[in-house]
1. 0.10 is what came out when FRET efficiency 1/(1 + (r/R0)^6) of positions 19 and 307 (r between Cβ atoms, R0 = 25 Å, to 0.05) was calculated for one structure; which of I, II is it?
2. Which of the displayed structures (I, II) returns the greatest value of mean count of other Cβ atoms within 10 Å over residues 123-130 on calculation?
3. Tell me which of I, II gives 3.0 when you compute distance in nm of label points 7 Å out along Cα→Cβ at positions 243 and 379.
4. Of the structures labelled I, II, which one yields 35.2 when mean projected area of the Cα convex hull in nm² is computed from its coordinates?
5. When FRET efficiency 1/(1 + (r/R0)^6) of positions 195 and 387 (r between Cβ atoms, R0 = 35 Å, to 0.05) is compared over structures I, II, which one is greatest?
6. Name the one structure among I, II that distance in nm of label points 7 Å out along Cα→Cβ at positions 67 and 259 of 2.5 was derived from.
7. Quick one: FRET efficiency 1/(1 + (r/R0)^6) of positions 331 and 427 (r between Cβ atoms, R0 = 41 Å, to 0.05) came out at 1.00 when computed from one of I, II, so which one is it?
8. Upon calculation of distance in nm of label points 7 Å out along Cα→Cβ at positions 371 and 403 from the atomic coordinates, which of the structures I, II produces 2.2?
Structure I
Amino acid sequence: MNKPKLSFWQIWNLSFGFLGVQIGYSLQNSNTSSIFESLGADVSHLSYFWLAAPLAGMVVQPIIGLFSDGTWTRFGRRIPYILGGAVISTIALMLMPNCPRLLAFAPLAMGAFILLFMDLSFNVTMQPFRALVADMLDDSQKTRGYVVQTFLINLGAVVGAILPLLMTWMGVPDEAAPGSVPPHIVYSYYIGGGILLLTVLVTAFRTREYPPEEFARYNDIRPEEETAPRPGFITLLRNVPQAMVRLGVTQFFSWAALFLMWTYLKPAITGVVTDHATGAVLSDGATQTWVGVLNGTYPIPACIAALFLGRIAARWGNKTVYAACLLLGAAGFAGLCLLRDQYALMLPMVGIGIAWAGILAMPYAILSRAVEARHMGVYMGIFNFTITIPQIVIGLTGGAIVKYCFDSNATWMLALAALFMLLAALSVAFVRDGSDTRQPNL
């Protein structure tokens, strides 16, 4: 039995909370390296602090997916986890810029602890959104659902990235004493936390999840299957669909490239990016603000691309669109290594943004057709391994690579990102569409 077709605004509300979550995540991506550098961290140690995010995702997302698959409350299956994670995420965002005050004698340790706390809560909130789209939408609407989610994610990324710039335009200082977080970053985190909570409340109160009987009927789950003991995590892990395994290779290279950019963009352009009007090298504070602008640039073409991905994929196929997006991303990373003018650096972000749109939509559109509905949450969580493992690998090796291979020249880390994104595009050729690789019943 097919699920009922949802209107555009119903699909919009399914993922609206992701807008706020991405604002918080974007603030973290744009400012974490700067915050830790202001607290005394060396550039060769930055990748170690960034390990918090993938480690949290690897542990939390499969657990939340497994639990939410077997949960039903009067608030729904996924909504309780989304709402609870949002409250904790808001608290973490409020605490992060205050780590020097919370533990003055060891601000780096406090910052690392709060970063881990923040990433745990972000993952509790984010994971159910992927499964919620698959739960609520018929196969014919799933690509549209993930494209809308991609649009909202990128809109949130833009808002989160430019919040510090908006604060400076409003007169908030962008410089701080050594050992302190600049005020424009502090206020951006406060505002981002408030928006996160408000947007998640919209999803929580405007989405009605299917109760167990309807869910079973729409997904052709027989009564004996619903009441049978659920397979354990190890059993599920051993029976992952082949579509997930092959997508994992592409995911490894593409997310390794993104992790390199998030970690090393600021140190890579510090001391070399020049003011467009004068040609002078930007100050450290102005460079950090411009990093926020660049991180707010690539989600804009991603938003635009998301509006057309569904139609293009319907004509040319998910794989073709996915590979093309990743090739444009590889070209974008190469451009970051070659350009120096502050506005010229925005051009490569167009290619990276289109790649980002493909990465956020196409793998999930493929995977959602390959996974059995009653295990959707846990498999979406397991699929997150393909995002976290590359980040952990780069986090553990990035410091040694930049120090010993590239003589602490972070620009070469962006060149490495270009190579990884090219390999990701080539590996799409080995991915099979999920429609013909559906997971067997367990």
Structure II
Amino acid sequence: MKSAVETLNPTRVRLTVEVPFEELKDSLDAAYKKINQQVTVKGFRKGKVPARVIDQRFGRGAVLEEAVNDALPKFYTEAVNEAEVNPLGQPEVDITELKDGEVLAFTAEVDIRPAIEIPDYSGIDITVDAVEVTDEDVEKSVEQLRERFASTSPVERAAAEGDVVTLDLEAKVDGEVLPDGVANGVQYTIGSGELLDGIDEAVTGLEAGGEATFTSTLKGGSAEGKEAEVSVKVTQVAARELPELDDEFAQMASEFDTLDELKADSRKRLENMKQYDQATQAQERVLDELLKLTEVPIPEKLLEDEVNTRKHNLEHHQLGQMGLTLDKYLELQGKTAEEFDDETREAAVKGIKTQFILDELVSTEKVNVNQEELTEHLMRRAASSGMSPDQFAQAVVQGNQVPMLVGEVARGKALALVVEAAKVVDTNGEPVVLDDDEDEEAAEAAEASADADEKAEDKNEA
């Protein structure tokens, strides 16, 4: 086999391949065998039809077509390896010559990963937010914890803001009750804004057994976006009671004995979370500077595919789960279709450039990923997906996604090298030293918050 490569532009090449006919022998044999299993010829047992008979009955052209289709992927791969290019996506193949017994020639045009020259990134200089936790931040954190442990008790009075009311609802459009327009026993905190517009005004002042009617635009369901007449009946009014902020509360809501210890821990956790936010901010800003410094050609077909993938995932997965159409989403966001397309394309360009640059850094800096790093990354991905580590690992293996995870870890390590080389100061002008343990500390803070939620749920159920 002979091959040559022609560079069409920085992101696309044309491979020209010429294959002597004798190199098609294995594919020709396979083609005869496959056709043999598919046809029946009188006088011959199935699978035992001679090649000359197949040629006579079904045509040599059908055999050659089957053989070429079988052989092309192998010869294309050999040509790619000889040319030492990194193809992206599927090639556009054109058979330029096929002479029975003589030669097969074809061309293959394919997008390739562009050659990238990584600039000197040691001069990158960025500013990030300072890590500052005020007494007000601590008080707000403790108050949020207190809210989680609030209890409710029925009262015989008119409902007021902050009360939890139990409601029966009925929605009508054009005088007809909607199929999904009836709901009973709905609990709602007045003033939370978590239900229908206008409901706060309707139920405020009503006692148990009181009824009201109001007009509201429906936020979901079969008549989403339409104006409906909503009838509401209050079946119970309950007052929310917050626990006293004292040592007893600290013991109930945490592992600490005193309120002062709880506040000190809250301050530490807030600091950890802000340090994590600071580290994330540093990564994002360093990456933005690196993108500005590096010239990266983008393959148009790859960009088109990435834009379409992002749109599909948003429309059919994220919005679908929320019961929104793309048009409704754009309306809520206050964006035109053109603005959405521009933003999606811009995000796709940034994503492709980022991956190309970091992959090049992985190669030039010889970044390796060990088993411990891969396992830690898998655990984090499993937690964010809501799956157990075992379930996530099984899904990764079955989907042949292990190389993808390795790539994610390697790119993260490559970016860390750039961040480490950059000059990072906070808004107070103080140098920032980014700690490798911040991810773990932030995870611990999140876990503690989840534990508090669980304790609050246990208390309320009791």
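1. Only structure II yields this read-out.
2. Numbers: I: 26.0; II: 15.9.
Max of mean count of other Cβ atoms within 10 Å over residues 123-130: I.
3. Numbers: I: 0.7; II: 3.0.
This value belongs to structure II.
4. Working: I: 20.2; II: 35.2.
The value was obtained from structure II.
5. Numbers: I: 0.90; II: 0.65.
Biggest value here belongs to I.
6. Numbers: I: 2.5; II: 9.0.
Structure I accounts for this read-out.
7. Details: I: 1.00; II: 0.65.
The value was obtained from structure I.
8. Values: I: 3.8; II: 2.2.
This figure was derived from II.
Every number in this text was worked out from the coordinates using simple rules, so none of it is lab data. Computed from a predicted structure; not experimentally measured. Cβ atoms are built from the backbone, for glycine too; each structure is taken alone.
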